[in-house]
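J.: Next up: some structures, all given as structure tokens.
Values in this text are rule-based calculations from the coordinates and carry no lab data. Values in this document were obtained by computation on a predicted structure and should not be read as measured data. Cβ atoms are built from the backbone, for glycine too; each structure is taken alone.
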Structure 1
Amino acid sequence: MCLTSEAFALFLTTIGAGILSSDAGTVTVHATEGDIEWVAVDNRWCIRESADDAE
């Protein structure tokens, strides 16, 4: 799943900064069910597929 930069910014504002960490081009949401990594792809932000999702 990908979001535009504007939609991603709104999403991050909605969930709050307390459960986020970031690095160059990556934002990690530390959710109750596990971490979700978002990566910058051109002008969008996409969820990085985990090895479990690929199976």
Structure 2
Amino acid sequence: LMIVELLNSAVEVAIDRIGMERHELSGRAKDIASAAVLFAAILTALTWLLIGLSHL
């Protein structure tokens, strides 16, 4: 999860470095990177849930 969060931060910093003006593709890239973090968090939670349930 932390690796995905670091990659998300890198994408955001790189986009901001290129230019601060608003562009549709820049916004989409940031949204997709944020969605990857959310997806990784959900998968992490599901993994821990399955591990916990297997020990009941």
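J.: Given a computed value of 33, 10, 4 for semi-axes √(5λ) of the Cα gyration tensor in Å, which structure among 1, 2 does it belong to?
T.: Only structure 2 yields this read-out.
J.: Using the calculated result 2.7 for distance in nm of label points 7 Å out along Cα→Cβ at positions 14 and 46, pick out the matching structure from 1, 2.
T.: 2
J.: Which one of 1, 2 has helix-only ellipticity at 222 nm (-39500 (n - 2.57) for each DSSP H run of 4 or more, over all residues; to 500), as calculated from the coordinates, equal to -30000?
T.: Matching structure: 2.
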